[in-house]
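Asker: I've put the structures underneath this note.
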Structure I
């Protein structure tokens, strides 16, 4: 009888110890059920799932597979070089018990939350999936990640102790999230901080419109991002770009998405102390949102060389006052400098809204080089702005005495304090109830207008 070589025996022992490990093209595959996970929606599987993840990492990477079933879990620490695969019929269910969640590794508060009252003692910063300092991570498959969101707010949608954010990547690189469905998140759905090379494709994010602070995708000081072919419905900002002091968000492409938000479909800020640049948003539909596209410059940073094209923006939110496009330079705190917004392009937009486009710079720091071309704006279901006040981007930010507020001016397009503005082929049409004037301009220099149509705006030609 031939003897087995010692290395062969060792390999067999490792496989038997770690659980079933299949290979395909030399990629180890680890099924969470082989480590004791039970997909009955009742058993808490945090420990066995973490064992599967750690075993895959110890093997040098591979695939961790969630087969069909509902796997209840608390906080999981993601590891590098792993494809987290959600098979058809699989559901990873975040526990409805806040005691099952841990704070992110290495940091107690990873949220960029500036100038707010101290967070309630009830608000525990914790996460479901912690991707701190990971690389080469993939979420794939047609399964679901379920957040049990309604367990973390009351009947009035006031937040209770909950995991914040829900899925977190920090100092991460080469992250791909493809095809999975993320639903009923208890807070910010996916948050990237100080990360790069992010690909999100074909996913579905679905949250109740009233669910509090359920941002869809937050990008904080993060670079080289593509978001495509996805559906995002949220109770807060759907896609939000933020910077801290010295931070940069750049090279972000968002295309072929359908977006719904109870607040902003696309938002820059209010965290805006760094630079946000070279971002392109194209071929998207934004609907049922308070703001279609909003740029809140409040912390002295820079928004520059950003482009929004080939998009449909429609209102229909629960809010009385809607802003299909909102751009503002202001201060979050009296000590903040006035930031810079320059070289921004809006082209080939179709807008249907009861609201108004409100764009406000500062006399001492105007918005620079703003362009609108091929914009069709239909005013539907006239809203009264007589008592409107300018949004601040967060209800906790008080209005300052130095703020410029032109939100209650009866116009559909307000341009205040701009240096270099183009209106090319900008058309306005109205329902029979339309009562405001087309355009109000204050402190606008170097204006170029051509082929504008409407009752008043055509006079600019």
Structure II
């Protein structure tokens, strides 16, 4: 399948001039922001969904859990989709799926259809989250990638910061269906920009479908069983009987082992294990997984701590965390610019150290702690996060061949997302155990959990130190 010569990367770059690559970045940012908004905005509508469909919390939580599971799984086949269909068709297909999920979900009369549409939105979101990293690593030179990552990170971080507030207003004035429709204008905007700026070619300028490789369906099936089994098993650890959790976790671990075995033998695997022969990439994968556990686990822990242990009302808890979110949005572009001047692994180490320090300081907070001090500890962590986000993918890439970039970028995103989903479950389980030991609402129980998250961040820091590219003797 030969691409239209007027729609290739070279032709579009010649037509739109020197700033073309930044327009491409803006295009993929819009789709990513729409997918992030879709993932966060729905949480404020859970009580209304429970009332409308007469369901309990255990079923309502799948509005978020189904989205996250589907999003995690769709990251792995994204490189195959790009090779098969090219940038434009893959991106536009994902945006159309996201928009269809919003429209049909908003019109749904039955809860299973709502869940199905949330899963569809999650599948689209996984693809839309991976493509920008691949675009940046392909379209930008070594001296601009950090800046581009920083700008992209600014938009993606700003979306969840404003999403819950916008969602609350929509639900209050227009009902829960309005939050599904909210994604439609962003999707339409993304489609118009994609039709104008994205090339029809695959990564590297090849014609879509040129390799002729079939999708690794056995690998995708095993990965699906592993992810669903592990995530559901963690949820069921809260049950009175451990039987269901044990069965699911066992199935998840076995599927994961078979997945790795399959990858080592498949001719065209979903994930090429040879990538992990590169020490920076292998350590970057470890960092992404552990960092995801700590980051996503803490995003669940901090609001619960402020409301359950410190007795903040929800509005005050949100307001107290707002400065940290604004600081993060400002620091990410700075972190991106620094990544063009400083070794990315060094920024990852510094950022993770600040994140660990923030969690350790949070463990010292009690009802007598001044509010400004609590806000400051949260800001310290967000400064660290602003250094890590633009640098992690860049720091994992040295030594990899350019053809490996799409798979490598999707693998880092997959590991970070999987670590985050597992981290939320583990933090919830650990906190529940400490509350039973220390007492309901105990500040000490939350302190124990903050120390756990701080320890995870320190372990990730040790792995980040190993991301330093090996020295190469002789001329380059």
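Asker: Out of I, II, choose the structure whose coordinates give distance in nm of label points 7 Å out along Cα→Cβ at positions 329 and 369 equal to 2.5 when calculated. Could you put the intermediate results ahead of the total?
Answerer: Values: I: 1.4; II: 2.5.
Source structure: II.
Asker: When FRET efficiency 1/(1 + (r/R0)^6) of positions 169 and 241 (r between Cβ atoms, R0 = 25 Å, to 0.05) is calculated, the result is 0.05; to which of the structures I, II does this value belong? Before the final figure, lay out each step's value.
Answerer: Values: I: 0.95; II: 0.05.
Checking each candidate, the match is II.
Asker: As an exercise: helix-only ellipticity at 222 nm (-39500 (n - 2.57) for each DSSP H run of 4 or more, over all residues; to 500), calculated from one structure in I, II, equals -26500. Which structure is it? Don't skip to the answer; put the middle values down first.
Answerer: On the way: I: -2000; II: -26500.
Checking each candidate, the match is II.
Asker: If we compute relative contact order in percent (Cα under 8 Å, 6 or more apart) for structures I, II, which one ends up with the highest value? Please list the in-between numbers first.
Answerer: Values: I: 7; II: 21.
Largest calculated value belongs to II.
Asker: Can I ask one more? Going by Cα Rg over 2.2 N^0.38 Å, which of structures I, II comes out largest? The partial results should precede the final answer.
Answerer: Numbers: I: 1.08; II: 0.95.
Of structures I, II, the maximum of Cα Rg over 2.2 N^0.38 Å occurs in I.
Laboratory data are not the source of any read-out in this text; all were calculated from the coordinates shown. Every value quoted in this text rests on a predicted model; they were computed, and no experiment measured them. Cβ atoms are built from the backbone, for glycine too; each structure is taken alone.
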